[in-house]
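Derivation of every value follows stated rules applied to the coordinates shown; laboratory data play no part. The structure presented is a predicted model; accordingly, all values stated were derived computationally and were not measured. Cβ atoms are built from the backbone, for glycine too; each structure is taken alone.
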Structure 1
Amino acid sequence: MDVFAYVVGCEATGKALLIDPAAEVDRIVEQVRDDGLVVDLIVNTHPHGDHTGGNRRARELTGAPIAVHREAADLLEGSLSPAMARMIGGESSPPPDRLLDDGEVIEVGDLRFEVIHTPGHSPGGICLHGHGAVFTGDVLFVGAVGRTDLGGGSIRALRASIHDRIFVLPDETVVYPGHDYGPEPTSTVAHERLTNPFV
């Protein structure tokens, strides 16, 4: 499904943030260890199963807690149907260990990422902003936006999230989306503001 999982590591401390583990978690964790890092926190940008299917295995392998926005907490367990689990090789997520709020700062080693609540694609959707980057989950893609026809979706809320929460970030902020659906794997806030036909 061209889902992106991200590992952001702190060079000074060796601690890492794992964002949206979907599948191939053993390979991801092996790469993390090869890079001399230790996963300190697992964060889901939203509770859909294609982004949370690796939570259980990632927590087993790393011991790291799972964090989601508090509005996504009740949706996390059972978010992966048996059919989807077979398709992507994941399993249903355990409950979260930590609940996040808008404006909260996640600290992993010397890394600092602000939680930006961005509903519209799903309840409790968040972006993570820091260090010249924004991880947008399924809110904003390269040249596209997330679908709004799933439970709790709203095109009005999605557009507001993008315009009022993401497009106000510095122009040069690198956009790291939740899926590889565009002509390039990443973009910038300025480029999406100027060219994204959906907003």
Structure 2
Amino acid sequence: MAIINQATRELQVKIVYYGPAMGGKTTNLFQVHDHVQTAAGNKGKLVSLATSSDRTLFFDFLPIEALAIKGYRTKFQLYTVPGQVIYNTTRQLVLRGVDGLVFVADSQFEKMAENVESFVNLEENLKCLKLDLAEIPYVLQYNKRDLPNAAPIEYMEFLLNNREVQVPSFASVAHKCEGVFETLNMITRLLLNKFVAQSTPQYA
């Protein structure tokens, strides 16, 4: 849930990158942290909470071109969840207070079952937190499109975006920063549009 900071006149929005292990969540955050345009001092340090074989990353940033909602600038907090199932409790902790989601899928054919399993796990974890995916803005990113064993986009759409209301999806090669900011820009746009629509006098 977005947090309004009256002192700094900021709307803090939490975006979580979710998906199977080694799918590219961490690479996305590294690329965003390295290349995002912010004013001096308006980018937090990239923090890694490492386990023995997996990790959670997070940082926040205030873009130069941040849309102001009734006088409040928007600060974005970006998180990844650990990909391995044994860290599911950590995934649930990271999802607390989420405003928007980026599901990063691995395009390799042999990873399709893991993609679907991870997406189902996302829905289950949201339910545990009494949240409904249908009410949370999210986008899909089909990563590793440069690999020779990448599945067709149409097939991935059938597996992950075959719903009554389809969400935006993006092809990416995260390690080359291809598709990374297109994905981020869309989820931030969806979130800001939602908050503008929900804006009440308390934001004034």
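With volume of the Cα convex hull per residue in Å³, for residues 11-98 alone derived from the coordinates and found to be 90, which of 1, 2 does the value describe?
2
Given 24 as the derived value for relative contact order in percent (Cα under 8 Å, 6 or more apart), which of the supplied structures 1, 2 does it correspond to?
Checking each candidate, the match is 2.
Tell me which of 1, 2 gives 2.7 when you compute distance in nm of label points 7 Å out along Cα→Cβ at positions 27 and 123.
That value comes from structure 2.
Could you figure out which one of 1, 2 the value -9500 for helix-only ellipticity at 222 nm (-39500 (n - 2.57) for each DSSP H run of 4 or more, over all residues; to 500) was computed from?
It was calculated from structure 2.
Taking volume of the Cα convex hull per residue in Å³, for residues 75-170 alone as the criterion, which structure among 1, 2 has the greatest value?
For this comparison of volume of the Cα convex hull per residue in Å³, for residues 75-170 alone, the top structure is 1.
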